[in-house]
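Please treat every number below as a calculation from the coordinates, not as lab data. Nothing here was measured: the structure is a model prediction, and the numbers come from that model. Cβ atoms are built from the backbone, for glycine too; each structure is taken alone.
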Structure P
Amino acid sequence: MRMANVLTDRGWTASSSGVLERACDRYGGFETWDALHEIRLFPQRLSGLVPWLKGSGRTFPTPSVIEIRPHQRWARFSSYPDSEHVGIFDNGSVRLERLDSNEAVARSDHRATFRGLAKYRRWTPLDALYFFGYALTHYHSLPFSLFDARLVRARETGGRSNLLSVLDVELPADLPTHCRRQSFYFDKSGLLVRHDYHAEIIGFWARGAHFWRRQSSVRGFPIALDRRVLARLGSVPLAITALRATFSDAEVDLDSSKERKMPLAHGTGSSSFSQ
């Protein structure tokens, strides 16, 4: 009922909303989502064509820890770009703060700096903070944030043994993300296994098929510890790794007042299921 009331006016049919409902259940249900406070990721390795072109390890580093608050579209990058600073992504704004003072380098509308030929530059720490900040806050709001999307098309792809339900959607204009039109591929259990988009701030060519792999259920919330983005031609992934990010571990904090109202099938531990 909750889903039907929200989606009816945005082009969603009974079958497509059923796909989304199954996905929400797979990701712990609305109780887990409502109680979700913060996710902590521990980066392991960043590789691929895009990080190499943009200066990974040369003009910007990999943070030691990434704290994500999906409801607020907020993230904190520890030891970034060095041990004396942290990076803050806050719903599209970015800033680098010194740990020992109130000094900060900030920009409220960083996306505007990628217009025109500027998008082809190597990234500064602020640039990378903006890209990975909006990407990770959006990824970890899925599938629940699709409530705000307009359905463009629902379809299926694959064979009988690997049938996937695909939702092509238009996302809200005020959402910091890769682009407004994106596609989400869910398996029969509701797990999000692939995500197609155009990374507009990188360039017209940056069209990727993002595979969510090694998803680990942490307190009932599946988190991908291996994210691999392949270059894409139309809907066909190519044998070119545009980006790969791996994480050694993840932690989840739930709001204690809401957590008491819900059963946690996975306790405080985690279990993994590969894709």
Structure Q
Amino acid sequence: MAEIEKVLLFAAIITCGLSCVFHIVGWIFSRDTVFKIGKGLIWPFLGFVTGAIAVRWHYLGHGPYITLYEVLLSNVWIATALYLAVTFKRKGLDAIGVFAMPIILLTVGAVVMAPAQASNLTPAYKSIWLILHITFAKLTYGSILVATALSISILLNRYAKSEKHPFMMRLTEPEIADQLCHKLVAASLMFASIMIISGSIWANQLWGKYWGWDPVEVWSLVTWMVYGLYLHLRITYRFKGVPTAVYCILSFLVSTVSFFIMPYVLNTVHNSFMFAK
């Protein structure tokens, strides 16, 4: 890891941590100025992450999609950018930063813990299908992260009394949060579909088969089915409100296991590039 990349990553961690603190303090104590500082810090945080990715891209000569460190770092960028895009000029959605930023901070922590040694771009990885596979995996993660933050907001709105806790009044209206969560899950299912299909095509180019029942492949399919069931229940049985919020949060845990825990604990072909040696 280049020295400047370390500095940028350290700055990103500090900025993200401060953003979390200002978000939470500003929300709980109803301090608008403090809250706005927390949201304003997201932009320099995104800038530091962008800088770290750009530096690594420059000295390695390829994008951030080979090792686990690179995948996690670019996931942080995508999730943060999607959060800013979703909440841009929507003041009623500001409060979900209280839940989204801590999740992003935990992901940054995972970045720091992942092996950061340089990775080589072998001919097997010079495929447009791999780039599509990784790109849509990141879009899937970013979409479900924001949907999860909205789901937490829905639950708090349902069970916390605004009279006793006035700061709860800042939360996004449950109906708005529910509708946006639905749209984000629908988008994430489409992204996940493209991720799986492009990954299968790349696997066929590399190993001569579209599907090998690799643990990461299986868990990716499980995640797709979990979110597909969400949409099925929503469309067919008018599944919404608190039950969908709980389901969405549990689904996020399943996706976290699928994308980030399985490669650690199981022997999978994805380990050969996620853990560079």
### Task
Have a look at P, Q and say which one yields -5000 for helix-only ellipticity at 222 nm (-39500 (n - 2.57) for each DSSP H run of 4 or more, over all residues; to 500), as calculated.
P
### Message
When Cα extents along the principal axes in Å, for residues 98-185 alone is computed for each of P, Q, which one produces 57, 32, 24?
### Response
P
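If mean count of other Cβ atoms within 10 Å over residues 218-225 is computed to be 18.1, which of P, Q is the source?
On the way: P: 23.1; Q: 18.1.
Checking each candidate, the match is Q.
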### Task
Work out the source of 2.7 here, i.e. which of P, Q gives that when distance in nm of label points 7 Å out along Cα→Cβ at positions 74 and 178 is computed.
P
### Task
Rank structures P, Q by percent of Cα pairs over 33 Å apart and report only the one at the top, that is, the highest.
Q
